[in-house]
Each structure stands twice: as structure tokens, then as C-alpha cells.
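Structures given as C-alpha cells follow.
What follows is calculated from the coordinates using simple rules that are stated; it is not laboratory data. These figures come from a predicted structure and were not determined experimentally. Cβ atoms are built from the backbone, for glycine too; each structure is taken alone.
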Structure 1
Amino acid sequence: MKIFAFAGSNSSTSINKQLVKFVMKSFPDDEVNLIDLNDYLMPVFSVDLEKNGFPDEAYQFLKNIEESDIIICSLAENNRSYSAAFKNIFDWCSRINVKVFQNKPMFLMTTSPGGYGGGNVMAEASKFFPQFGADIKETFSLPKFYENFDSENGIINPELLSDINLKIENFKNQI
């Protein structure tokens, strides 16, 4: 199985990327394409720029999805919404193919330092991603990242670890 994985953040110390890497350990026999949004930098989307054509990076992002069987992502929450880096990629890609996620099964996650665990961006993405071709099979939000996650051991809160493991198994059973 081919997995397209990413964190919806362009931070070099992204906690969402750490969460994605942790979950990828549950797919040891699969081919993983874990990208960095910094490799997909494009001008800020505008209809004026669109008239000149689409950036190659937008086509490559869509190709990554096309070549995958499933999508695993964890979205950063900036001011209660998507990060600007992710939103820009999403805006460009949606103009090429409104079904950005191409009906691929998705495991959608969020995390944040706060107690809501990225709940605002999760609510937004859960509502809108299906309209853009995401087949969200499972979701997970990790609150208080720095209290519940260790860089060497992953999720250290037993209840949250049990929860994500159950969701990973549920996700695998649905694909």
C-alpha cells in the first residue's frame, strides 16, 4: 500500500509532523511518501496569478495524492484554522482539481500545545475536506502535545495512546 503523509505545517519543528511520523510506525510494511510543505512553496494564490498558469508544485502535490492509496495527515492550527502554508497549497490544487483528495481514504489528525488539540481546524477540515474528495475514515486530536508526547516514545498518555491505536486499527480495517 502507498501512503501519502504530510503535516499541514511548514515549521521545521512541527509537532504535527512528529505525530505523523509516530503514526507511520504503525504501517511498517507500507511505502510511505512523507513530504515537507516547504518543498511546495508557491506564490500566494490569486486569480490574477492563476491566469499565468499553475505552479509545478501544485501539480506535484496532486500527483502525490494520485499515486497513493491512502492519505495520513495532521493539520496545524493557526488562529483556529489551517496554516497559511497548507491553505495556499490547497487553494492552488483545488483550482486544478476540485476533488483535491481524489476520494482517497484519509486518517485526519491534529495536535496543538493547548487543551483543545487543534479541535477548531479539525472541525473545519472534517466539514469541508469531504467536499474536496476526502474520504475521512478516522480522526484523532492530540491535546497538550508537550505533556502527552515524547520525541523518543511518542504518545505517553496511556489513554490517548490506546485511543490512537484503536483508531489506527479501525482505519486499517476500513481500507
Structure 2
Amino acid sequence: MEFSTCDLCDAHKSDASGALRVMPGGLYRSYGGVAKFAGTISTVRCLDDNTAVKAAVESPGQGRVLVVDGGASMQRALLGGQLARAAAANGWAGLLIHGCVRDLAELRAAPLGILALAHVPMPTDRKGQGITDVALQLHGLPIRPGEWLYADDDGVLISATAQHSG
């Protein structure tokens, strides 16, 4: 899929409808082997427990992007090398994690996009918690399952519908 977040923003700069939303810059770092990715959104909300993340990435991704609201916790990693490999093998385009990741060398080797706030070596504490396919609010922006996420070196966009840039 060819796109540029800058071109998409140029095309929608006068649109005040909120159909295209720009994530604040500089918050997410790229950890995966793919810097540019896009797809329809699936969501997980969890805190220091990646049970729902594991279940999601072990299911067919079908080119989707998993957006994980980890409450911006810096205590435990919600994604590591094993789950990144599972996500890539199952056809996920990428993940955006509002929290931490670990196993940086393994994440860089994974053929998928991975954005996260930070990294920490502490693994998750699996207690079977977390909810999936719910509306999230990150940085004041609504993010709903079925919407689209576009990410490249210039930024991250959330769109109500599929977008094309020239």
C-alpha cells in the first residue's frame, strides 16, 4: 500500500470533520522491522497484562493494525520478540502500543511495524485481563475498531475511512 502521511495531511488540511486525526508527534518510537504500515484497526485495552495482546496476535491479522492502550505504563512490556514473530506470521501489518515493548533486537528483525512509547525489560504479568475491540482514547483522540491507521517516518494518522495519497 503506497501512502504518505504528509500527503494525506495535505489533502485533508482544511477538513475540520475529525475524519482524519493526527497523533501528536514525537511520542512513539519505531521498534519493528517495517517503518511504514497501514491497516484497519483492532483494539486492546490492558494494563501490565498482555493476555489479550497475545490472543490477538496469535489470531489471523488479515493486514490489520493492533492498537493497544496499555495506560502508558512504563512498568511492564506488552510485546516482546515471541509475540512480534507471531504477529508477523499471522499477517498483522503492525502494532501501536501505548506502553512498552522489550526484546529490541528481535523486534527489529520482525517484518512488521511496531510503534511504542518506550521499552523496558520486565515481562508482563499474565492474569487473563484486558478487553478487545473497544473504542479507545489516546492523547485526546478517539480510536475505534474498524477505522484505519497510517504510520510512516513522519507520523501516525487515524482515519474513519481508507485513504489514498498521490
- mean projected area of the Cα convex hull in nm²: greatest across 1, 2 for structure 1
- Message: Among 1, 2, considering only mean count of other Cβ atoms within 10 Å over residues 11-18, which has the greatest calculated value?
- Response: 1
- Here distance in nm of label points 7 Å out along Cα→Cβ at positions 19 and 155 has been calculated and equals 1.8, so which of 1, 2 was it run on? 2
- The value 1.1 for distance in nm of label points 7 Å out along Cα→Cβ at positions 3 and 115, derived from one of 1, 2, belongs to structure 2
- Among 1, 2, structure where relative contact order in percent (Cα under 8 Å, 6 or more apart) as derived comes to 34: 2
- Note on the structure: From the coordinates of one of 1, 2, distance in nm of label points 7 Å out along Cα→Cβ at positions 27 and 139 came out at 2.0; that one is structure 1
- Message: Comparing 1, 2, where is distance in nm of label points 7 Å out along Cα→Cβ at positions 91 and 107 highest?
- Response: 1
- Item | Among 1, 2, which structure scores highest (criterion: mean count of other Cβ atoms within 10 Å over residues 51-58) | 2
- Work out the source of -11500 here, i.e. which of 1, 2 gives that when helix-only ellipticity at 222 nm (-39500 (n - 2.57) for each DSSP H run of 4 or more, over all residues; to 500) is computed. 1
